[in-house]
Structure 1
Amino acid sequence: MELHIRLEGGKGLADQLYQQLRAGIDSGHLAAGSQLPPTRLLAEQLGVSRKTVAEAYSRLTYDNLLSAVVGRGTFISQRRAPQATPTTVVELAASASLQRWQQRATVLARPGLNSPSRYDFIGGASSKAQFPFDQWRSCMQYALRRSQRHPERQFHAQGLAELREAIAHHIAYARGVHCSAADILVCNGAQQALDLIARVLVEPGCRVAMEDPGYSPARQLFLALGAQLQSVPVDEQGLCVEQIEPGTRLIYVTPSHQFPLGMPMSEARRQALLDRAAELGALIIEDDYDCEFRYQGPTSDALQRLDRHGLVAYVGTFSKTLLPELRLGYAVLPPAVLRAACVAKHLSDLHSPALQQWALARFINEGYLSKHIRRCHEIYSARRGRILQRLQGDLAPWFSAVPANAGFHMSAMASPTVDVELLIKLVRKVEVGLYSLAPFFSEVPVRPGLLLSFGAIELLDIDPALDRVADTLRQIS
């Protein structure tokens, strides 16, 4: 990389070079410890004599701004950090808009993620101990070889055809979704899928309905786009469909594993939701975020399978099934929505990373994903069973589990005697991470309880963690 120096005229070149280097060092733009180019190289770059550069370097060395290390080169000396120059900040014309964005709640973006508790029931995270790193490494190496011989320099926003084919086969087998590769849009996680769908459907003032309690990042996204949001309550059968207001354009639901409470939507309620959407001409976003894992009862098909009018946008992710760092998801979209969303995707980030798409396609086609899900199903089932035993045992005086047959989290509703926020604060001191349901409620009255995820906590850690919770509950009771 060339050093940015601009010399003018043919006289005083050494002094110009000295002044510019000194100004860069004093301002901190040339950082302490950085190596300067050799005199011969810099002279060639600037089109001056080597003597000119050597003279400037010599003066800077005399000022203790440079130091020469034999056999290595010339380096900028360590100095005290320069004092910041006072600046006058001009208020931006868009300051009101910026303030609205800054005030948006980011419930799941927890600042304490870098220092988690020893025993953590954090939601949305899976255990890295189960992830098949060796198989993924081989798939990434395959992707690098593909990239090396791939003639294309640009990729379609919709995603690589082979990954979309692999996803179509997987979700047809695992979730009963009716689709082909042509119906799928590959995204950077489910959150981008929600963003793209909302971006092409939601205009300021239009009505969007979603569950309450519900998935807060979706709620904040719709509000940020100017939607008039209706918070629709849920009961033991799921979304209360009859309360969806006329004029609704978009309906967001988690029918297979309601977030955060966990119960599935009944078959009757699903059909009622599809009928209501047809009356309104509303699109339904079905967020099927973790339903590869089902532990008891008959497997329920995706809502999309029941759709006969092209009203369901099915959204899934591999961040929950595999690794949060993967950030790959997908949406199965009706044709008109797909075409618009592909344009929005192209304008947003052109396309999702091709290397990861090739690797994931290989991972699915080689059967690694199915094996991983089967292995994790057994592990998560054991963890879920142990938490249920404790909730139905010594923790029963304080908490009761909400029936949930899928995913890797459950909710536990608190008895009136439990101060959930105080409990969370106290158990944090004994290295247990618990999380309240309260942030997921919007307009309906908050039902105090806990979101207990068993994706990241090991089976042998559940009892020690819940022992500490039980001890704390006895103390505050």
Structure 2
Amino acid sequence: MLSMDIIAEIRRRHFISHESISAIARDLKLSRPTVRKHLKTTASPAYQRARQPQPKLGRFQSILEQWLETERHLPKTQRRTAQRLFEGLQAEGYAGAYDSIQRFVKQWKSSAAAPGSKQAFVPLVFAPGEVCQFDWSHEQVEINGVFQTIKVAHFRLTYSRQCFVVAYPRETQEMVFDAHDRAFAFFGGVPLRMVYDNLKAVVDTILVGKERQFNRRFMVLANHYLFEPVACTPASGWEKGQVENQVGNIREWLFTPLARFASFAALNAWLSQRCRELGARQHPVYEGSIASHWESERTALRPMSAAFDGYVEAMLRVSSTCLVCVDRNRYSVPAIHAGKAVSVRIRATHIEIVANSIQVAQHARCFGRDQLICDPWHYLPILEKKPGALRHGAPFVQWELPPAVQQVRDRILKQPKGDRAFVELLQMARTAGLDVLQVACELALEHGVVTAAVVLNEMRRLIAPAQPAVLNLPDQLQLKHAPQANCARYDDLRGAQHVLH
């Protein structure tokens, strides 16, 4: 069927320009009967077939209608798509095409919807600094050459429309705490209210209406920043429509095409910069840019006094191999705490281990599985009694020592009782520092004599306090007569002559 534009052109060229039917057909690549037919056309073209036939649906139509009628009462997330319905009919013996099922499902849903059933909404107006909306999204990125799905925390100031996003490997409570710290620091203050979905890190129990039992640890965060948490009605995303819309826009603007970064730190630095740049866009309601309204909204935000110390704490027992297990990864603890209970504070970026209110260990957090993260210094007291573990102990095999120290270690281990000798070097390096051991090893290699005694001697020389060039003494202690070398004075002190036998 030709469009009305083509039909109008045919009639103009024939009746106004007096072109022949053959010339028009040849130029527009149409047949002459088609041109003759449309020379008589004045009304808009209409398709002869208003509805696509479904010859192969047949007896399967009643099955499909029954499924659709049953699933219309289910939540939207639990309803099958047209593709899944098509696969179900194939299992029942349907041999037709997917297009027929797709058209029928679309027509059925249109006819089943009640007239005027489309929801209507009231436009909302927010005061500066009043409300900020929060949501999570899942995005695809490449971090350090590995393609992975990450979690992105979205914040949106509802008055100025300023956005802030930060990426994490997971969607856990400590990530929520860290995201709030970063967002409030970025915005320059704290809003009066924060609006959330009913995510587990925020809401423990959904009660009647708007009543919620919020997570106790999350309420510590809210109490620290003095904002009021508000949870939306379940499956009512329009209650925080701005951030819901932001999720789709950020995916299009920042994560398409695929974002590639060396680390999460580099990715988050770039996301923060891009959020500032997006503030240059025109505000959708008021005159001026988003950044200009954000600048005026800052004065209405409550200033931050201090960042929230956001962590999730767990009491764990240290194993006999001086390890604690967190998220299927094992982290080392000083050997003195083996078999004892310690407090493990899980943060977004690192793990802290506390015993008797004192931090005894800290590790960068690992987000893989079944990884071993060890600090070799934690196992040094064990080496005093079991120096043979130096050769095959996992913390020491994976220990990346400076090249000079590694060379000295390899040569000392070949000597008799070399294990215990190198352990003595490590014990001194624990107090003096690994840099001192490195310099001592370099000096020993330079002299060509590599033994534990030589390296220890060099380390003692390096850490020995420097002698002052000039001694500043009070006048009472100053010498008035310089002593002279006279051995006869010793005879005077004895008060007698030497007796020769």
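Throughout, read-outs are computed from the coordinates displayed, never taken from laboratory work. Only a predicted model underlies this, so the values are computations on that prediction, with no experimental measurement involved. Cβ atoms are built from the backbone, for glycine too; each structure is taken alone.
A value of 2.4 was derived for distance in nm of label points 7 Å out along Cα→Cβ at positions 15 and 31; which structure in 1, 2 was it taken from?
It traces back to 2.
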Q | Computed 20, 41, 26, 13, 1 for P(r) over Cα pairs in 20 Å bins from 0, in percent - originating structure among 1, 2 | A | 1
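From which structure (1, 2) was distance in nm of label points 7 Å out along Cα→Cβ at positions 39 and 191 calculated, if the value obtained is 5.4?
Numbers: 1: 5.4; 2: 6.7.
Among 1, 2, the structure yielding 5.4 for distance in nm of label points 7 Å out along Cα→Cβ at positions 39 and 191 is 1.
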Q.
If FRET efficiency 1/(1 + (r/R0)^6) of positions 23 and 439 (r between Cβ atoms, R0 = 41 Å, to 0.05) computes to 0.20, which of 1, 2 did it come from?
A. 1
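For relative contact order in percent (Cα under 8 Å, 6 or more apart), which structure out of 1, 2 has the highest calculated value?
Values: 1: 19; 2: 9.
Largest value of relative contact order in percent (Cα under 8 Å, 6 or more apart): 1.
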Q: Have a look at 1, 2 and say which one yields 1.50 for Cα Rg over 2.2 N^0.38 Å, for residues 311-430 alone, as calculated.
A: 1
